[in-house]
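Please find the structures below.
Derivation of every value follows stated rules applied to the coordinates shown; laboratory data play no part. These figures come from a predicted structure and were not determined experimentally. Cβ atoms are built from the backbone, for glycine too; each structure is taken alone.
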Structure I
Amino acid sequence: MNGGARFTGGLGLALLLSLAWSRSPASPTIRTAHDRIERLITESRAEVAVAWQPLRAKRGELILINTATRFHAASTMKLPVMIELFRQVARKKLRLDDTLIVSNHFASLVDGSPYEVSADGDSDGEVYGAIGQPMTLGLLCEHMITRSSNLAANLLIDKLGPKNVQATINRLGASGMQVVRGVGDQKAFDHGLNNTTDAMGLFTLLRQIGRGEVISRAASAAMVEILKRQTANDGIPSGLPAGTPVAHKTGTITGIHHDAAIVYARRPYVLVVLVRGITDQPVSAKLMADITRVVDPLAR
């Protein structure tokens, strides 16, 4: 897997980038942007992490704020599930046109007891209409990413294996993200067994996808195209000039709102914004948009 041996982990990448920052003082423009984002975070009274850098960065082009702080991953954990699917396809263990019979029966991580994913709490109801019918792995992936289907995510996690997902995350140097289970496992939630991430984990994955270094250039490009079809666009995209292509994955639960993106500005860049502590999603979305408006001119 291209790029898999470059970093020892998300924290390792954070250390390397932080050293680069300290050895290569940022321009006044970058420092001004950093300070403006810090003020926005302070004014929000929320816990916020931000990572920004162009895919082909010049010396000192980097903003890292609270990037090692761990958050509930919410639906951002679906990004590495997609990566693992494409990895197994590349290894010829699976094909995207292989099918699964759609079911809503899963085993709790705590004790193996059965549970179902609630359709009421899912942003995509279409997969539930296919229960008892076959769906291709490729179509399930499309629903999981573009509509953030929880049911599609659980079906794919069961098929791929969460340990395989985590092993791939680790190989890519993004161990700040931990995927231990599917969605809707209330017993696991009550026991504190949750999928978590830091900003550096998501930044690492998207940076490598954007540079064509995950699995292959073709696989990375295919994943970018899926991410570009994301339908939840109230965060980072809402702070961009109209028509700017964005490949991104969102994640929301109560008090949590994340967006992690490759923004295809004149100079493409990765931007990750993780927010905890704002229960009104339009407010957290505006904060993301405001942060995006600070960094976007740096790449124009």
Structure II
Amino acid sequence: MTNLFLLQLLNGAQFGILLFLIAGGLTLIFGIMDFINLAHGVLYMIGAYLMATFSLLTGSFGLGLVLAMAGSLAVGLALEFLVFRRLYDRSHLDQVLATFGLVLVANESVKLIWGASPLTVAMPELLAGSVPLIGPLQYPVYRLLIIAAGLLTALGLYLVINRTRIGMLLRAGASNRAMVSALGVNVSRMFTLVFAFGAMLAGFAGAIIAPILSVDTGMGESVLILTFVVIVIGGIGSIRGAFVAALLVGVVDTLGRTFGPILLRLVMDPAAASQAGRTLAPMLVYILMAVILFARPAGLFGRKPQ
């Protein structure tokens, strides 16, 4: 049981890191630009598809990853210039409707380009093995690499946000966008920078998870809801909050799906426990969100409304 707990704890951390890579950019977009982007998951999906394409064309996992990130950045810039820029001053309802429509268009466009069948990405042989943890317990090297990459990304974001002039402007924009604009900062350029960076992070998340999951249309929608949960729990506009909340959500979701049915078997018969566990496990992250928001309405690290 201890080995199973440790294994699922690592799986939860890996899932949380993936959520953070998607939520990190989205929380800046939401917090600084006050823009609700339901199409952020599209960039995650596109990153996975580009990874499948470029890794196959080049025969190199590393080069495919770099090209997938560059492609996600380019797609994000194109969407910001052609679509999102025209929605910044519109109501949240307009933003929701427009970005939801973009999700439908993107999914159909992906089917036209890559087809409806799921794609796979070959894992590099160097990263295909496992490493021993405790006793007979082993854990895949690639999943550990995802955790390490996410931690390095989080550290890099922390240093940029808290130790650079760009980070100072981003933090100021999250607190008072009108004041930043009044001080002469080119808000439009800052918006473009934030959106492009968020698109690249989402594409990076899709690219690195592609060797583990099948790459298919609609994969962005399945993770987008949990991404918004992460943003709300952590506090809108807070990178630190997104990181802590992503780990919380990842661990709670993973452990709940694994140990929920096991614990329910103590008071129910196995068949009923399995059914109840599968039903209740997805609710745990939303219960967690409700409890945290009850205690801290602005989220763990969110700023209280003035």
Structure III
Amino acid sequence: MPEPRNVVIIGAGPAGYTAALYTSRANLAPLQFCGYQPGGQLMTTTDVENYPGFREGIMGPDLMAEMRAQAERFGTEMRDQDVEKVDFSRRPFRVWVEGEEIAAKSVIVATGAKSKTLGIPGESRLMGRGVSTCATCDGAFFKEKVICVVGGGDSAMEEGNFLTRFGSKVYVIHRSESLRASKIMQKRLQDNPKAEFIWNTVVEEAVGEKKLEALKLKNVKTGETRTFPADAFFIAIGHVPTTGFLNGQLTADENGYLVAHDGSKTNVEGVFVCGDCQDHVYRQAVTAAGSGCMAAIDCERWLESRHG
């Protein structure tokens, strides 16, 4: 077994790259596993206008490329591989990647979350071109436009209400006649004059060449289909944290989000978490980056106290 690494970082979005930047500048020589698709959810976002420091905005992939290059500049070793499993039951910790076993004194988990999507034709092709999973990120691009939202939970109601600030009309599409959302959230949107509900309906296709032009809708009761013109389509059916590979070794809530205490600490001393794998409330690039900074500082202080 080779000498244990000071820090292994699992994941590469704003949280993981920031953790890498801070730990590498602290001379901890981190090893970061970025996954086969590095960069996280921002890789499917076009214009990012709410990340501080870019007054003209920046493309999501460009922001991730800059963060990655900055962390590499200070000596982070990066591998575009997925971690298959971990063992946090003994020290040093063990991490397995493509059959290789790596030892680590500490681990920072920054694997993020994935937005649930519908899996319909046109959805992935038009993502960032009228199709979005984040109203806070993209709503402002659709001022005085026709916006559709799919979902029936609190997040769909919240996103629908937020989008009425921008759109000329917001249509909420739901597969049944009743919502899962709390009564107060439902009422708030139902009372909004800019919002309208389309009941008993599913979205079958996102239509458009270079950008979204319409949605193909189907009434689940009558079977009738129609083409519904729309400028934007927001999918608000929830997120899934990327935490399955941990196999329950870190405390998580009922939805799989990791539980942090005293900053970024987990139930296993020496393992820290940051980003959207532990944040189901804010889910912004800037909050993820901030939590990556917290995890790196917590990790550095823990290593100093334990290993000197």
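General observations
- Relative contact order in percent (Cα under 8 Å, 6 or more apart) - highest-scoring structure of I, II, III: II
- With P(r) over Cα pairs in 20 Å bins from 0, in percent derived as 36, 58, 6, matching label from I, II, III: I
- For FRET efficiency 1/(1 + (r/R0)^6) of positions 219 and 267 (r between Cβ atoms, R0 = 35 Å, to 0.05) computed as 0.45, the structure of I, II, III it came from: II
- helix-only ellipticity at 222 nm (-39500 (n - 2.57) for each DSSP H run of 4 or more, over all residues; to 500) derived as -25000 - corresponding label from I, II, III: II
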